Structure P
Amino acid sequence: MIVDAHVHLFPDRLAQAIRRWFDAHAWSIEHRIGVDEALATLRAGGVDHCVALPYAHKPEIASALNDFTAALAEADPMVWPCCTVFPGEDGNERLLDEALSGVFRGVKIHCHVMKIAPDDPRLDVVWRASARYRKPVTIHCGPEPSLPGYGLDTRSVSGADRLKRALDRHPDAIAIVPHLGVDESDKFEAMLRDYPGLYLDTTMAATGIFPYEPSPEIIRRNPDRVLYGTDFPNLPYAWDRELKTLRALNLPPSDEAKILGGNALRLFSEQ
């Protein structure tokens, strides 16, 4: 089984706005496609399931994004839906209770976009919900890519030390750090020993696209704690580049199976 644990499926208008942001501040997205074509592309490439990760970049849109993502999952069981909240909004605890007791498999938080650190008290409600429902929080809290378009110094709201403080307060929470935590991958890897609920995903960190790419040995050393993810469709290259890179590592078959799907199946498929 192949599970892409890091996919972004947004309503068309928001997806177009995200592409414009990437054009201005990051890279040119190769896959300028809608949700139906995105799912068809993954399915044709042998992907069995994808974890849909919405994120709210401003107040008062999280519920609509969650409704959109839930509808995608209802229409196509290939989609495993996660929910999002905008930190500090009234009603987040109720929203998370309703979402995580229902169809949603986890929560997505993007520290750069939301301008919030992992240990900010406004995220305590998210960590408590993760621990209560035993569902993961995919939280972009590695410092890179540190792009001016975010409108702040990303290092002020990210990093392994700040995630460590959050998990010390919420030891039963489950966290997935995308991009192998670049560019603090060594620190995040060292945390795996002490935080059994911590995982990493490979998204864009093993494709040669960034100068601070971590060693693939992190993947080899931690087959039980790494998930395959891509950031599709917001990529500057072909959707399967990450998959080809992982397969080129020639991992033991059992390790490759865990990374490509087994770990995600364990974390996201249990209700």
Structure Q
Amino acid sequence: MSAPLVLVTGASGGIGEALATQFARHGYDVALAARSADRLADVAAKLAGKGAKTHVIPVDLAVPEGAQNLLGALKDLHLDVDVLVNNAGFGDMDPVAEADCAKLMSMVDLNIRTLTELSCALLPGMVDRRRGGVLNVASTAAFMPGPNMAVYYASKAYVLSFTRALYAELKGSGVHASALCPGPVKSGFQDAADMKGSLLLKLSPMMGPKKVARIGYKAFAKGKREIVPGLSNKIMAVSPRFTPTAMTMRLIKKLQTQ
């Protein structure tokens, strides 16, 4: 019997690479998708050293046709995906009125559209086979509004809400959905989002991607619906339930001002 296959988007580094490594260690073959062919090749070489069969799919998922390009590549390679890891995403720290609108729309395409389109396309096969799952990488940002990163926070709220609904829809099907909601992670995300000078990063403990991935994989394998790694992140995730929204927004805006 062939090994199950996991598709990991945003697999060229950070949490994506770390999650791909976790799945490879647990007997999965891995399809790696991201923009950089060279970086994907490096990740694939590392995973091959762990005994995993790998497939490298260079693709830009932050364009409207990104998901269809990836699905076409999977079809050409005759690959059936058993687990989908929707990890690709990015943020940007700027008030909406000052932000690059084209960049915000690319964020919506990647963080929301691509994630949804891949889920819609790949879930039916999993349900037919009565096995598999979807692991969506959200964020503690999903639990609150985020002034100065409004679109990013809203996109992650969508990911969490979407995953909660999928979890309920899939119950009893042999397939499950989980949302991984880390806080700040030591990766290239902060540089890409232009967050280097933010008070949030100065005050928040940052977890390494390998630890996030270990916790995420273990909880996903157990069928957990929501995974918030680390005590401080758990506190951050539940605090908006007990804090007035206006107060939460003032705090987040202050933390995300350079």
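Here, each number is a calculation from the coordinates, and none is a lab measurement. Treat the numbers as computed from the prediction; the structure is a model and nothing was measured. Cβ atoms are built from the backbone, for glycine too; each structure is taken alone.
Looking at structures P, Q, which one was helix-only ellipticity at 222 nm (-39500 (n - 2.57) for each DSSP H run of 4 or more, over all residues; to 500) calculated from, given that it came out as -10500? Traced to structure P. With mean count of other Cβ atoms within 10 Å over residues 145-152 computed per structure, which member of P, Q shows the largest figure? Largest one: structure Q.
With mean count of other Cβ atoms within 10 Å over residues 97-104 coming out at 17.2, pick the structure among P, Q it was computed from. Comparing all candidates, it corresponds to P. Consider the structures P, Q: one of them gives 3.9 for distance in nm of label points 7 Å out along Cα→Cβ at positions 9 and 217 as calculated from the coordinates. Say which. Working through the options, I get structure P.
Taking distance in nm of label points 7 Å out along Cα→Cβ at positions 225 and 241 as the measure, the highest value among P, Q is held by P.
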